Structure 1
Amino acid sequence: MRGLHRRAESCLNAWLSTQGDSMPSGDYASKEGGFYHYWSNYTICQGGVLWALAEHYLYTRDRQWLYKVSPQIVAGCDFIVRERKRTMKDFGDNQKPLWHGLAPAGCVADMRDWEYSFMLNAYFYLGLKKSAQVLQDADPKNADRISAEAEDYLQAIHRALKECAAISPVTRLRDGTSVPSIPSYVGLRGLSTDVKDSVDPDLRHSYAYDATIGPFHLLMGEVVAPDSPEATWMLNYLEDRFFMFSPLPSRVELDNLATDWFNLGGFEKLQPYYVHYQDAYLRRDQIPQFLRGFFNTLASISDPQTLTFQEELDSGGGQPHKTHEEGWFFQQFRNMLVMEMGNDLYLAKGTPRQWLEEGKKIILAHAPSYFGELSYRIESSADKGRIVATVQPPNRRQPACLYLRLRHPKNVPLKRVTINGRPWKNFDADKEWIKLPVQAGEMKIVAYYL
């Protein structure tokens, strides 16, 4: 993992040193501070690079590195701030268009459309928010300024989202009920696949607009909360509609999708690792749904011979060894085992029950987190009525709360807990949480089920 961080630092520094040579593809008036050297037509990379830089610092807390790159981070944020101001125009009587305060229209993927995309704005906002957070350790004055800009940006996205949902038709679910629909960009009413003579007769692009590069990215962009009504609406119509058909001939046999819906449904059918519904389920604490999405996607897109991931699910498969897909698989896998949510840290939040069958172990060593490295070892004696865990908490700073989840293989309720041989009452048998003391150092936890 340390090697990965060193390679990430090297790549990011090399990338930063070459930026500013090209213009982003979209309605933009400047290029200063833009991260577009390699993929000028992927405007979304501006937010993505800022987010990646911030995440690198949150995991490493390398202040020397942060001081070195903070001018580029500020310049990258100022590109977004500057270009947003170009859309802040009133049209008399204080009438504001829906795109007021959003980023100018730009591209997010292979389609060269310039749109006021919710995906684009989600990652632009996330880049500002995360940059402001980490700049507090290197440039507090700019951090405060960028944080205020991010908050104003968030309000603009919320306004556009609310109005776009209000003027869009509802979407019918498989049980006969309906939920509001959210378009992928301002100016589209409802779902692209419902528009007559849509952008692509083979449904690839309309499917992509509604699912792959659609509004669900507002969750990853931290614009919409995982437990919000909007997230629930989108999860429902993604599962019932877009995960139940394929826009192109598939490399996975989907002929029995309607009858074998559990195994063949539950994952996106174009480029599955783009839509982060698995992460949403994990954050909503819907573990069976998370695991279904995690394993169905893994089985459909990975190559069992090379242990690499193809880009797309269609019969051509796109790129055969795609680091984007591989990276998101590892991120989901990592979150299953270690996940930050705000100032809290969760251990083994989403592991399969089968992993703690009698005699099995889950071992994690020197895992990085926002709070420092941590390790744990969970050993199951479930048939004898206990599961034992040894936890070495993060070594850099303490989370507000530290949770350990032990998912009994037979879903037997937790009866009592000891930590370092002493009775411990702070657990939730229904949620299978044990709330650990954050100041305790290394702990031996014994969970009893008899």
Structure 2
Amino acid sequence: MNRCIFFIFYFIITQTILSQQINWIVFSNQEIGISRSSIMTIAEDKDGIIWAGTNEEGILKYDGQSWTKYDLSNSSFDINFIWTIAVDSFNNKWFGTYGSTNGLLRYDNQNWSIFNISDYGLSGSSIFSIAFDTSNNLWMGTYWDGLANFDGDTTWKIFNSSNSGILQPQEEINCVAIDKDGFLWYGSDGYGGGIFNRDSNWVHLLPSQGFDEVLLSVGFDESGNTWFGGQRFVTRYDVASQITNYKYKEGGVRYFNLIADTDNVVWFTTLLEGFLKLDYSEGEKWTKLFPESFGLDSIGCQGLTRDHYGNFWIGYTNGYVAVYNPHGIVGLTDISDNINKPFNFSLSQNYPNPFNPSTKIKFVIPQSSFVNLKVFDVLGREVATLVNEEKPAGSYEVEFSAQGGSASGEDGSNLSSGIHFYKLNAGKYSSVKKMILLK
């Protein structure tokens, strides 16, 4: 193919695709079936179902088609304020409540179980965060009772200032997370946080060392660094125990939840400034993200999760739930009529991009189709065939490597640095995207 013709072809196709790509989907509180309750927490279970907790109207479930609400009118729990949600390895859903005499709820997809935490030695009635270790034991941060550990059956252990390394000002614990080595990290509501390796060894992470007094969220990136979202700023505590602080603005924004991504990017929900992206690859670059025409640019958010497609789910304080994907939303077809609906077929931007030596390409087909996915160089010459067969409906991910080929066995080791293209044909659907190889 003549180079000029190829570039004209590519420009027309990609401009059409870009004009159709949807980065945001918004469910209003009316569509969900609630008033202006805040969406406090969001989680995806192992079946791909989305669960959300509100501060006034109980628990919400989205199964890909419709929303269902569980509250005082149709359940046996005693409060509608759900602060946190977590899913264990058996796909049980656990809900931590605020101000409830019960405290902890569990749903096994058939039955609800209610745990009155005061029966187990906990004086407080609120659970702010839940995490699971490799043995599926539940760990939770409580309101002035420190850490609590529950085996899911009958055994509870409580860690506070009287029997552990937790300091008394840290006994109101906002966030807990367990790293790949089994260490538990926690953040408190007034005196930094700490690390517990479950061998009775405690490390304190204090404001005097550079941490925020109030730590609201904690997570880990792929390099093993730990991130804390505070009331006033964000802290990266790296594997060499070095501390780096970042802030979107002076005065604090309350960084409630975070997801540490690849490529030196961290995403945050904040109570005062909405959904934020921090890119620290070259200095400190913040971006505020929101869907146009929904008034969410001035609304705070708290709930945050990323589903198995890579879409972010964001819960806002006015009861809205937004779905965001910078590469185009994947896997959602039943959405609000007040926005443009995405095509059922979709081809996502490869990730990472630029790449070296390998990258992944995702695509979705809504029905059984003959799928052909190929890679071309900048002159339009075919480099590799990644897929060339009948596929059932579903979401797929294919890896392409410039160091010895692809899933099809094609050899891409002779590729030079620069722009390349990949093209998907599935049924009557066709899409072309650009990717960049950096050697």
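Any read-out appearing in this document is the output of simple, stated calculations on the displayed coordinates, not a laboratory observation. In this text the structure is predicted, and so the values were computed from the model without any measurement. Cβ atoms are built from the backbone, for glycine too; each structure is taken alone.
From which structure (1, 2) was mean count of other Cβ atoms within 10 Å over residues 116-123 calculated, if the value obtained is 15.9?
2
When helix-only ellipticity at 222 nm (-39500 (n - 2.57) for each DSSP H run of 4 or more, over all residues; to 500) is computed for each of 1, 2, which one produces -11500?
1
Suppose Kirkwood radius over Cα pairs in Å, for residues 132-323 alone works out to 17.2; of 1, 2, which structure was it derived from?
Of the options listed, only 2 reproduces it.
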